Structure I
Amino acid sequence: MKKTIILLFVGMSFSMADEKVNPFYTPDNQKVLTKQADDLYRQLDPVAEKVKEQVVQVYVGKHERSLGFVVAPGLVVTKLSRIDQRYGITCRSNDGKWHLASFSQSSKEDDLLVLHTPTLKAAPVVSAEAGVLRRGSFLVLSHYQGIAAKFGVLSVPERSLRIHDQGFLGVLVRDVSQKAIVAKIEAGSAADQAGLVVGDQIKKVGTHAIRFAQEVSHQLKQFKRGDEIEIEVLREDQKKVLIAVLNGRPQSQASIPVHHLEEIEKMSGERSFRRSGFPSVIQTDMYLEPQEVGAPVLNLQGDVVGMALARAGRIKTYVLPMSRISKLLKK
């Protein structure tokens, strides 16, 4: 399993594309950064190793389609849309043994498949609640060899990606002179009812300070329909704190194309075919390979917080929380 090398550095802009353009690109610098990344992965390997007995490769016919892991005796979870049930399904465990698998249950809205593997005797993983994780918490993706294949941080806490569940403020914000300024308000929206007006400078959403317009939408992602949030604005040099009760997102707002962003996402590598509309996910910035969906995602204590569900963009990977998996298993 090839690990993705993530280069960590502070205080300089680095691109390996052109040595002549970027003076920081030298063979010596590249060796140093690569060594730092390797050292970091080695420190994370003991975390991933805690679940190596539970992680399996999932094959359809002769082709590896995903990873999976044991959640109950004889039961393995993986990503549903990667598995074609018309062909034979097998799981290959850490010890190299092959195990016949069959469909046990599935959830199309969660893109979750539970496989019955009676000959796989590994104990279930130890799970942890994803809801207690804070933004910025480190997350590790474990491969069946017991190594840290990928790592990243929690960027957005648990939320629904279903359109009707998402909180909607109803405001268009633009960057004006390095300030987040309200440019338009939808009539009857949560913003309208809270008293926002065109020209307000948004200073805070909840407890988060706002510097740019994009931060407003980013912060609103963590809230759902019906949530009450504080919005601090600056209006004619006067600070005001407004209370908004978020509405559900209208269907007309479900798909607003941002073509230049979409093109950037396409150039960043292969994304999962099914990557939206999930009822419950947490979001991380780790890079995910197509065959790595279904892998367990762990906290630094080695407890599984969820299953790698989909790569949606350049720095956007969704993880299905273990709490959601547990509820589905009880049905």
Structure II
Amino acid sequence: MQGRILLLCVMIGASTGLIGRSGALAGLPADRLELQPPQPNDDTRHVVLIAGDEEYRSEETMPMLARLLSGKHNCRCTVLFSFGPDGAAWIDPNNQRGMRGLDALDSADLMIIGTRFRRPNAQQAAHITRYLNAGKPVIGIRTATHAFAGKGDFGGIPYSEFGLRILGETWVSHHGRHKKEGARGVIVPEAAGHPILRGVQDVFAQSDVYGVVHLTEKDEILLRGAVTRSLDPDSDILADDPRNDPMQPFAWLHTYTTPDGSGTGQAFCTTAGASVDFQSADLRRLIVNAVYFLLKRQVPAEADVRLTDPWKPRFYGFINDPSYWARVGLTPADFVPGSWPDIPDP
């Protein structure tokens, strides 16, 4: 299968805008997936999407979002992954020290991050620090509230405080029953006219509601997350449950101070974000709208979020088999448009 995919990779690179820097496979870099819009122009913006979590399948979410943003919304997209140890070519979401390719942020206009407890080395962290010191926008999904861990820092912001300082929240708790109860987005009445909510009506996530306690009056809450009876998208909200009074913040805007203290930047965060959550068209639309808003573009009345490429999101959960990812052998080339890898369940 891998040989066929690599051939497809070269063909798509020649005909539909898959781009690379240097090396084998017609110049395709081995440590990232890069996608161009069909007709790039002066308004094309560079979005870097960073995957790397052990539980919620961001290695499936970020390529899907990149295809959507590049194919329909005039974004050049670079997807970064965590890889196996010792220079391995295969993707390994369980390797917290496996981040590569963060130099892509040097030319980025927007960062979308969905990592969990990553431990970048100082050289990799420096790219994030420069990006944040420039006050550029950030979108965080699900575990981005606890995106990093360890003793390093981003220009004085400890890894463990990235979520709190940049997105407005850190890891707190599972507010709903994990893998038993879902989350439904409820629009905050005062935010109903916000451009990020344009065309958004029903956001449902099979991942549960997270506890959120550190936002302040300076943060703008757009959605609150209601605990639902089950993981069924048609599940009703538990109206009389005290956990829904009040409902937890589910999506918000936060202004961050740059690590060097010289300025500010804007971040959008949602605690939804398992790959299966993005089966919700309005969750995809929420993220696409946030991209437009943070890039200071006009948000469409109803952004096109139809998926025209194959995509097979898997249910979330930890994979504890230490040999699993090496056996699967996924590489960035497996996620080129027009196909989707058959990833076996552990």
| query | Ranked by Kirkwood radius over Cα pairs in Å, which of I, II sits at the highest value? | reply | I
| Structure from which 16.6 was derived, mean count of other Cβ atoms within 10 Å over residues 89-96, options I, II | I
| field | Structure responsible for 1.5, with distance in nm of label points 7 Å out along Cα→Cβ at positions 73 and 273 calculated and labels I, II on offer | value | II
| field | Entry that produces 4.6 once distance in nm of label points 7 Å out along Cα→Cβ at positions 33 and 185 is calculated, selected from I, II | value | I
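Only the coordinates and a few stated rules stand behind these numbers; no lab work does. All values derive from a computational prediction rather than experimental measurement. Cβ atoms are built from the backbone, for glycine too; each structure is taken alone.
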